[in-house]
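Listed after this line are the structures, all set down as structure tokens.
Bear in mind that the values in this text are calculations on the coordinates, not laboratory data. Here the structure is a predicted model, which means the values were calculated and not measured. Cβ atoms are built from the backbone, for glycine too; each structure is taken alone.
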Structure P
Amino acid sequence: MTQVSEAHATLVADALVWAEMRGMDTHGVMRAPRYVDLIRRGELNPVPRIHRAMETPAAVVLDCERAAGAVAMMEGTRAACEKAKHSGVGLALVKATTHTGALGYYTQSAAREGYAAIALAASVPLMAYHGTRGAAVGTAPLSIAVPGADEPLALDMASSLISMGALMRSRASGAPIPPGAALAADGSPTTDSRRASIPLPLGGPKGSGLAFMFECLASLLTGNPILAEALEGRGRHRQNGLVIAMDVARFVPLAEFRREITRLAAALRKLPADGEILMPGERGARNAARQRAALEIDAGVYAELTALNSDPGS
């Protein structure tokens with residue numbers, strides 16, 4: 001099997017561990033064996049030649065040749081920030097990548113450099129479209145991050161009631177899933193994680209509408225449609241992404257922006273509440289701080305990684 005370069009492997013590993021440390025184990029190290037499987041099946045290209053297929057002063061289309069998601073999306077993040085430094089706002093369309101992982105990894109990377117960033121991804125049919133009983137659209141992951149006083153403030157979410165990673169984890173343990181979160185392959189509602197395979201959209205038409213529009217923005221704009229081809233029986237495992245970066249200092253002094261973020265958070269924390277009020281990304285930052293010295297890995301995932309490491313074919 002063709003080997004991934006050390007630089008690319010290090011980047012992918014860092015993205016997986018970053019997610020694991022923040023409590024997003026559904027996008028953490030449990031994904032490593034899946035990525036290796038994608039390479040073996042020829043769906044993830046271990047030696048991509050990422051190149052700029054189209055470019056303007058404020059935008060770029062990157063043809064990523066089915067690169068690992070972390071490799072492609074970080075390339076897109078850097079390109080969007082480069083364009084934003086020049087034009088104030090930069091757009092990178094990331095064409096033909098694979099599982100993008102935790103999008104917050106990319107937006108928070110940009111936010112630490114003084115950019116406000118938005119990242120989204122389009123994928124193969126995984127989630128039901130509102131009113132249907134089959135996999136029709138992607139789960140529409142979205143992340144928005146801005147510079148904070150210390151750590152960035154960051155939203156990282158999917159538009160499904162349960163992520164595919166959480167469904168995979170529940171299936172492995174046999175744990176039930178919440179009612180109304182997913183359908184079985186035959187379209188019937190189920191709480192049995194071993195039968196569940198089609199997540200339902202968050203907010204019904206709102207979640208599936210986001211997924212539809214993400215396909216328009218990330219896939220159709222790059223000339224790399226995913227959903228229609230898959231629903232028509234063609235296509236292969238692939239994703240497209242989009243990253244927007246805004247150079248905060250071009251609009252307002254960065255120090256002033258950080259002060260206003262702190263002011264807004266303080267005002268929210270003073271409101272009547274049933275418990276602690278957390279800002280977007282704060283729980284993940286706390287989890288990462290707690291696990292900085294040592295990271296706990298699920299026993300089943302550890303066994304998979306050990307087996308993978310001992311396999312000479314990997």
Structure Q
Amino acid sequence: MKFDYKSIIDEVISKNFWPRFLVTVAGALVLAINYNLFLLHNDLVIGGTSGLATIVHEYTGLQPATFLIIANVIFIILSFIFLGSKQTGLTIVGSLLYPLFVSLTSDICEYLSTKIVLDNFLLVVLISGFLFGTANGFIYRAGFTTGGSDIIIQILNKYLKIPTGAASFMFNILVIIAGGMIFGFSKAVYAVIVLLMNSMLIDKIMLGISDSKMFYIFTKKSEEIKEFITEIDTGFTIMKTEGGHTNKANNIIMCVIATRDYYMFKNVVQKIDPQAFFIISDCYEVYGGHRQLKFPFI
């Protein structure tokens with residue numbers, strides 16, 4: 001029986017559509033206000049089509065919203081051709097809302113810029129980076145994008161096999177360099193700070209803050225450690241492994257521990273077996289298993 005994954009994808013995309021849509025609308029509005037009030041007003045070119053809009057505005061006087069809607073319509077058409085209708089559907093909302101909000105908020109942001117005077121330019125950069133990263137994070141978490149350069153990056157990834165991260169970095173860095181040549185080196189440095197904040201905040205919003213640690217434990221005292229794990233009412237999994245040098249069959253204990261118990265757990269394991277070898281990593285989400293049975297409301 002063939003697995004009908006396409007119907008599952010359709011179900012996931014349509015699930016909670018309207019709440020996700022409203023989050024995207026709010027995120028696009030915040031992005032537009034941030035662009036008009038902080039980025040455009042301070043000549044910060046942070047990459048993407050917004051950065052290109054700032055450069056074009058400087059040279060031709062063309063309103064950024066006009067450039068954005070023209071560019072995004074072209075990108076949507078390219079997306080339909082090269083990426084297909086389903087993937088394009090997730091970009092249309094943000095691609096049209098963002099330039100619309102840039103146009104609608106232009107005048108009020110121009111007025112606010114005369115009232116909100118920040119003498120410290122670094123403070124401007126930090127506020128802009130926070131708004132930019134937070135809005136993008138919630139839009140991505142809702143399953144949408146604002147289109148623009150994201151579409152070009154997806155096309156490069158699909159047809160030229162360029163990794164998404166590398167394609168995004170190359171595109172943004174070229175736009176930032178162009179902006180630096182026009183508005184000055186210091187503005188380019190500040191733009192990089194905004195992009196770094198954007199990346200970090202997107203990760204935090206998408207993944208959340210790690211509230212657990214995952215332990216992979218190789219020990220010769222597995223029975224004692226399993227007994228200890230059972231005692232603290234935490235689940236574990238035994239993984240069959242083979243030594244890379246010795247080719248001997250071994251077992252590794254894998255378990256997830258709440259961050260608050262990290263210090264106690266690590267030191268107890270070391271006390272039980274001082275020769276134990278273990279790897280610890282952040283764990284952002286735990287679904288199902290023993291923890292779900294203990295806390296079904298999580």
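Assuming 21.6 is mean count of other Cβ atoms within 10 Å over residues 18-25 as calculated from a single structure, say which of P, Q it is. Walk me through the intermediate numbers first.
Numbers: P: 21.6; Q: 15.2.
Computed on structure P.
If log10 I(q)/I(0) by the Debye sum over Cα atoms at q = 0.14, 0.33 Å⁻¹, for residues 26-65 alone is computed to be -0.49, -1.01, which of P, Q is the source?
Numbers: P: -0.49, -1.01; Q: -0.26, -1.19.
It was calculated from structure P.
log10 I(q)/I(0) by the Debye sum over Cα atoms at q = 0.07, 0.13 Å⁻¹ computed as -0.41, -0.97: which structure among P, Q?
On the way: P: -0.28, -1.01; Q: -0.41, -0.97.
Of the options listed, only Q reproduces it.
When helix-only ellipticity at 222 nm (-39500 (n - 2.57) for each DSSP H run of 4 or more, over all residues; to 500) is computed for each of P, Q, which one produces -21000?
Q
Here mean count of other Cβ atoms within 10 Å over residues 138-145 has been calculated and equals 26.0, so which of P, Q was it run on?
Details: P: 26.0; Q: 20.9.
Source structure: P.
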